[in-house]
Structure P
């Protein structure tokens, strides 16, 4: 059935009236997406085309940059090291923070609030402040140039925020559910695993994505504690690669794009839970 002219014109007028409101958001979105566009477009150009057409779409798309990056014998080593550090740090940080958050949320012990406040205050301490003491400690116990040293530091850096976030989510679970589990004979650990963690799944996934993003993109700790070439992470590799290939911008942009893809894929997979977790966290806080 055709739409009456008045109704159609009214809709057009209403849509046009919304343009001034959405225009700033559109411009901000374009600015945020421009670096991604620049990396993607540049990765399909060679140096000659990049010099003549730096910001435009590739006129003759080429895959030579991707093949050169992938054929680099160190590239797969960098990815392997980053995956090992990221997966290990995220799993340990989530497990330890869940245990600590359960204690802060559901248990009563002397000095709980003071300990929680001290733990929260550690969120504002930048890792660079404790870098030298940590390096001296790791050197004395012989852990420099080992995965274990970086993983320990990553987990310790992630724990304050992780514990704070999960504590707030655990506080939102009704006590009646906990009491029913206790009546059924469940232990503290069983209650945590069977009651709290399933109910706070969005928070756990949000925490996993945020922690993975931090560890994957971290450079300073990996650069200081993983000095051997066989232990370098993808971020170190891309940084060194950029320094040696500073005249070949398309190749550098290809490396940056490939380094960002795993985190983008992780976000896409957990997008629903990630947004839900951030929304619920904002409402709780």
Structure Q
């Protein structure tokens, strides 16, 4: 190290640079090794526990391989009428199906069955969890639905984390429609909002590039996003608008946050219209 560099490092600016580089390294290491804990907040449930959702349902355990069991809850319509179809609901990054079960009535009350999948580590599901595995598991649920329903009777619904999964599935399989609640342009773009100075394209284990999947979706698309979402900024989701085709919708819920869109009447009214 030459004298000029040594002299600089002894100055206030030099000491500040050393502190910055140290913090940059610490945060970067924590981000790389702790990103799964930042992104995923599962809550496991013993497989012997009986759920009480307060609505009719059937529990299905779908063996995927020796390590993996996919737990699926099939919420049924409340009367004896023939269901119009099924909604495959891919939930967010917290807890398990119990957190999202109340949303099933948005669909069962309109004549649709709702199938919710818990990802491995969530609820009673077990096995490895990677981005590709999540896509593979979603496809297995779709194949199960196809044993009973035609593509024109299958609606794919993603919420938050689940929007990336639902979008990828809709890009490779036919369905009646794709509905996304509080999506991102891509996970990387959201992470860059919080960690703008890191090489995230190489650091992240998950990417969920919704922006790459939507152009391949031939089914009608409806996107809901709250204008006051502080987790996935509205501006981030709005970048998806140019990717929508004629007839698709981007529906803004004024004042809506990330987890409360169901509390807004305009959301419920628009969802009813979209499902018709």
Next on the checklist: Quick check on the output: 24.6, 82 is Rg and Dmax of the Cα atoms in Å, derived from one of P, Q. Which one produced it?
Outcome noted: P
Next on the checklist: Among P, Q, considering only distance in nm of label points 7 Å out along Cα→Cβ at positions 148 and 188, which has the greatest calculated value?
Outcome noted: Q
Checklist entry - For which of the structures P, Q does the calculation of relative contact order in percent (Cα under 8 Å, 6 or more apart) return 14? => result Q
Next on the checklist: Of the structures labelled P, Q, one was used to calculate mean count of other Cβ atoms within 10 Å over residues 180-187, giving 25.5. Name it.
Outcome noted: Q
Item to check | Read-out log10 I(q)/I(0) by the Debye sum over Cα atoms at q = 0.08, 0.15, 0.20 Å⁻¹, for residues 44-211 alone, computed value -0.24, -0.82, -1.37, structure in P, Q | outcome: Q
Checklist entry - So helix-only ellipticity at 222 nm (-39500 (n - 2.57) for each DSSP H run of 4 or more, over all residues; to 500), computed for just one structure, reads -11000; which one of P, Q is that? => result Q
Next on the checklist: If distance in nm of label points 7 Å out along Cα→Cβ at positions 132 and 172 is calculated from each of P, Q, which structure is the one that comes out at 4.3?
Outcome noted: P
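Every number here is computed from the coordinates shown, using simple stated rules; none is lab data. Only a predicted model underlies this, so the values are computations on that prediction, with no experimental measurement involved. Cβ atoms are built from the backbone, for glycine too; each structure is taken alone.
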